[in-house]
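Computed from the coordinates by the stated procedures, all read-outs in this text should not be read as laboratory data. Because the structure is predicted, anything quoted here is derived from the model rather than measured.
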Structure 1
Amino acid sequence: MPTPPVTTQVSVAPTRTSIYIGSVSLTMPTFQREGAMYQSTYVCKVFPYFFYNEKGTLAIEVPDEALARLAAGETITFTGRAETTEGKPRRIEGRAVPASPTEGKIKVRVFVTEKLELIFNTTYRFPTAG
């Protein structure tokens, strides 16, 4: 199995999803790897319901073996958690589909409540050395 590319960082493109009479945008700076977790902050803006905007931290678990499978061209699933600055937890589930060893598509489900989930489709990219 090929070894994964530089894995200490990964960038996820800003994304947006539709909701009833509006949209939700999600932006995250580059994720940093600590152990088997990629960690970052996030900003979520809800239009036109600005009073639902939130920000916080998030962590996604991607063990070394999953990174190796991703680099080999295999689709992987992952789980994670987020927490708003007010301390509200968010469960995260997702799937990454590689287009190459350094980039691909990602689908992320954010469980806002037990009955409400938001689905975001975007891309990821590992920085290349050099």
Structure 2
Amino acid sequence: MEIETIDGIMDIDLSKLTLNDVCDMITKISVDAGVSNNAPTVPYSGSLCDYSTNSIVKSLNDVRIIDNTFVGKFLADNSDTSKFNKLLESAIRNKMENGGFDISSVAKGLRDKDYQRLSTLLEN
């Protein structure tokens, strides 16, 4: 599988991929959002004093908003062709096949349906 990074295209061997490799790879994906390199990056979530932080952040000028970056789109893609999901699935499968997989190491980062699917696989 090929992944576009700030250093160029990485060719990934899914059969040898680890969770640490996935984390390292994410740090190499562009956070360019079409603003100045010195622009602040604003992560946001939930609400603040009954205001949507999403609305507040999107009203600001010259800030880098995570969902407007390549890495934000890469991580949020929940389609059947999601490269991130494929990488994560491969890394988890490799860890399971080599033994010692602990679901708690990834539980907080999984969507509910993915956590349920993984839990079912671990029971077998």
request  = Assign the value 16.9, 51, calculated as Rg and Dmax of the Cα atoms in Å, to the correct structure from 1, 2.
outcome  = 2
remark   = One of 1, 2 was used to calculate helix-only ellipticity at 222 nm (-39500 (n - 2.57) for each DSSP H run of 4 or more, over all residues; to 500), yielding -11000; that structure is 2
